[in-house]
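Structures follow.
Throughout, read-outs are computed from the coordinates displayed, never taken from laboratory work. Only a predicted model underlies this, so the values are computations on that prediction, with no experimental measurement involved. Cβ atoms are built from the backbone, for glycine too; each structure is taken alone.
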Structure I
């Protein structure tokens, strides 16, 4: 009888980059969730608010598709999260100036304040979480950017 463990292409679980990424991501998500619970935001809500804050530095009109592309959150989920942020009074949505099929999304004054507060909270979480990488954090970021560039799903 074939043993179930023979399905793997690695000898040890810690030799699997996907499994290691899963474990690290899970721990990081726990830290993010705990920190954002204090200001009543979920991680995906934060990502869209932070993306909106970031993109608003250089773009006058930001669409839901812009947010989806920037955050890598699929368009349907982006739409659902935007609806929640609308109910919370953190964003406003209106018809796009030139594209009648698109909606522009902007932060409200309260949305700007909460976004800035959340960014500061997450900066601290990231600093604490990734401090073990020391000066290797730039190399780590470069590897992640490389993976993003090669894996367009």
Structure II
């Protein structure tokens, strides 16, 4: 069982709906291309078939993830405690740089944007941050040594 926040599960379900819509569109293109006749030299038909297989693979993976996730609520978590789904502003005590980290569940894909880096709750950084409080300093064991971060805020 993998854990996710309610927002992460909603995002996964939205992605599933998007894939269903895409699959219907691709299947319509396959029908139209097949109606043109000779399939052996029909590039549109072969491209659409391959695209359909890709969508079906993604859907199967997503359906499997959705069947095996547990949604963790952060309703009763104190406001100053870092928890799944929170975005946290950290100060790296080695070089005094600030960074934004978002604690994500195990089933969430790691697509990062430019500002916020997703960090799994099961990673060394995630484990150090989970349930830590604003103002605390956490130590993270990394391949290059132990790193220290001060939790500045939950944003």
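Looking at structures I, II, which one was relative contact order in percent (Cα under 8 Å, 6 or more apart) calculated from, given that it came out as 24? The structure behind it is II.
Mean count of other Cβ atoms within 10 Å over residues 22-29 was computed and gave 11.5; which structure, I, II, did it come from? Clearly, the read-out refers to I. Assuming -13500 is helix-only ellipticity at 222 nm (-39500 (n - 2.57) for each DSSP H run of 4 or more, over all residues; to 500) as calculated from a single structure, say which of I, II it is. Of the options listed, only II reproduces it.
From which structure (I, II) was percent of Cα pairs over 27 Å apart calculated, if the value obtained is 42? Considering all the candidates, the number was obtained from II.
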